[in-house]
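Chemist: Listed next: structures, encoded as structure tokens.
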Structure I
Amino acid sequence: MFSAFEWMMAMRYLRARRQEGFVSVIAWFSLLGIAIGVATLIIVMSVMNGFRAELMDRILGLNGHVNVYATVGNMADYDAKADIVRTVPGVRSATPLIEGQVMVTFAGQARGVVLRGIKSSDLMNREMIASNIQRGNLADFGADDSVIIGSEMARKLGVGVGDKITIISPKGQPTAFGTVPRMRAFEVVATFSIGMFEYDSGFAFIPLNAAQIYFQMPQQVSNLEVFVDDADETQALGLDIKRALEGRARVFDWQKTNASFFNAIQVERNVMFLILTLIIVVAAFNIISSMIMLVNDKGKDIAILRTIGATRGMIMRVFFLAGASIGVIGTLGGFALGLWFSLNIETIRQWIQSLTGTELFAAEIYFLSQLPAKVDPMEVLTTVLMGLGLSFLATIYPSWRAARLDPAEALRYE
């Protein structure tokens, strides 16, 4: 498609001589702009994808995909209902659960937490907790006074394994002297760290029978927590579960519960994509300006080439190759930089933090303790193709202008 002569002339024009140095500088800035735009878009999209994936894994790994509640009040006969739910195709597990807001105190320190009552066998089968025990032993969970808390909560309260914490419920206990808060001491048998600050600092687990006594819910639970095989099919499975229970239940899937949160992430992701695409568009305009200046500077050369037999098509291809080379090199450089940065982003963050002595990714603000990145091959391919496409489009007009240059006019003014 392109002859050796056209390649030679295009590469020669890109290597500007001293008197053409300004044109070369603009070309280099155009190349750098394309590279930075492509790299930034790949990095930001990877971080947004990683952030969403990590949040989904942790939220759904701890909270379940579907929650089943009684039509009114608490749920009785929960074991029988859990057995019915487990028979629904696509359901992996159904766990009876009690959940309530309490205050935890230790050595004068106090924190509000979410307290969950769960069977010890169900907790051991909960991969998100069982595989992230930091201290202690999950096998010790089961005694009526045992409790498992998050590592961040343990750190802030100064609690260690074997210490006893006091749990206070805001729902008071009626007495002859009025209503007083319910208080009970529990021994910390283990701490967990799932890498999400909100859960590591605000969740605790006690055995289900102890929770029934503490929350005064004999033979009852708050809800059934259901895990399914495919998290994207929870809406259809929710309807199947409701039919299996003959409509005597309220069913909420994770998409309803966290809809606003994940929709906000998706909107932010789309807006970031549009904004960062403008960097590549601006760099493409720089290619246009640099190529137009190159055409104006090479007017005499174009005229001489035309007089010795070069066709307009050859001239157009020479300048198209010169401009496209800037875009291709910049896009491939940005692709390599963005991919490398995304795959090593946590290491780079740690290095920058140690160098500057500042915290770049506070877990209290961003929920996660590590900066996640998930490279989507299709998004990377789209970014690269967009960079190449804009670069090629940017070279069409300057190349056409060079091909339309009148040799006689160019030589007359020279």
Structure II
Amino acid sequence: MNKQLGSLFLALALCLGLAIPARAAELSDVPADHWAYQQVSRCVQDGIVSGYPDGAFKPTNPVSYGAFSIMLARAFYASELAGYSDQGTAAGEAIMNKHGILKGTSRSSASIGASLPREDMAQVMYNILVDKGAKIPSVNEQNAAISAISDFYSISYNCRTGVLVCYTLGLLTGQNDGSFGPKNPMNRAQGCVVINRLRDYMGNTTEPPVDPVDPSEPTTPTVTELPAFKLEAGENVQQMMNRLNAATPAYTAGYLSNGKPIMEANIQEILNSARESMPEGIRWDTDSFYNYNSPKLFSGPACSSFACGLSDYIFGEDAPVTKHQNFDQLKVGDVVWMKNSTTGYSHAFVITSLTNPYYGSDYYSACDGNSGGEVSWSSQGKYTTFDKPEVASGTYIYSRY
């Protein structure tokens, strides 16, 4: 009898042991030979993340600030999260903010649903290490990692320490081409990988886990010369943008349309080129709309078609957009759609400088294709205009950083 009971218990134990990983194996798009299968399985088993109702995990889907916050809360602050009746993204962000985990990231200028870039992911990991009292490498040890990151100086200043610490500890490695790709969005599979590695490090494992190779990681695009931003004879603006978009390399996250990293100096370079080919006072098509293959900005004639067309020329037509009203976060290359709710006046323009050579730091400089049918590179505005209630309520910034 005892022998039979023992056999029964052994069989039951084996069945239970096999049942746990089956939860991840049931995800239709993360088979056992998927590069992140083990890491995704572990996070699914531990309740850090789950699949979709249709049985898929969607491993290449970008991770938003809100989604990553709740994943981190489940992984590192589970006892606090248990105190929330609604354990959704709002609870995750509340816990992150309480512990300063989002400090140094771009969350303040991005929506909770915006994709989390890799540099912010590194900064979040660093903040958790600090909050949990983990051992942090010395400054000299961190500096030694700079040479291993080919695009280090394209990382936002606030995130550089986070990236260096994670590199030094072996928690992060580069992309297939050796670059970090700081502006590239992190996806769901990668989120599982970094959370597990951070858990392992703080669990005092003797060696950091081996990073699986993600075949979806993009390589750094080739730098290329863009076609001239100008209306050819007989063209309307839609025809011009169709021609330019067709001649522009495919969009790569974190890079401008010419293949250079998203940095103000590189944006200024493209703006200067556009100014040469479309100089002050040149004719602009005010009649036709610029309509998008994917509606990321807005559609309209005159100033709207100029601003949105120039934005696509700089960043690429498939570059994602963050729409916000945080006027303190205005950046060169941003599109502003300004509306005065009292007068009904509206206007779209592209920011070319955060100061003005004639009026100083209280003013920004901009370019536009105005309703008079001419291009202007000498537009300017005062920052306090954004503070007026009739302007602030209906004015939006469209940023592609």
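Values quoted throughout were computed directly from the atomic coordinates according to the rules given, and no laboratory measurement underlies them. From a predicted model like this one, the values you see are computed outputs, not experimental measurements. Cβ atoms are built from the backbone, for glycine too; each structure is taken alone.
Chemist: Among the shown structures I, II, from which was the value -0.44, -1.09 of log10 I(q)/I(0) by the Debye sum over Cα atoms at q = 0.06, 0.13 Å⁻¹ calculated?
Modeler: It must be structure I, since only it matches.
Chemist: For distance in nm of label points 7 Å out along Cα→Cβ at positions 103 and 127, which structure out of I, II has the highest calculated value?
Modeler: Going through I, II one by one, distance in nm of label points 7 Å out along Cα→Cβ at positions 103 and 127 peaks for structure I.
Chemist: Also, quick follow-up: For helix-only ellipticity at 222 nm (-39500 (n - 2.57) for each DSSP H run of 4 or more, over all residues; to 500), the calculated result is -18500, so let me know which of I, II that is.
Modeler: I
Chemist: From which structure (I, II) was relative contact order in percent (Cα under 8 Å, 6 or more apart) calculated, if the value obtained is 29?
Modeler: I
Chemist: Taking FRET efficiency 1/(1 + (r/R0)^6) of positions 55 and 271 (r between Cβ atoms, R0 = 35 Å, to 0.05) as the criterion, which structure among I, II has the greatest value?
Modeler: Going through I, II one by one, FRET efficiency 1/(1 + (r/R0)^6) of positions 55 and 271 (r between Cβ atoms, R0 = 35 Å, to 0.05) is largest in I.
Chemist: Hey, another quick one. For which of I, II does mean count of other Cβ atoms within 10 Å over residues 31-38, calculated from the coordinates, equal 23.9?
Modeler: Traced to structure I.
Chemist: Further, regarding this structure: Which one of I, II has Kirkwood radius over Cα pairs in Å, for residues 143-390 alone, as calculated from the coordinates, equal to 20.3?
Modeler: II
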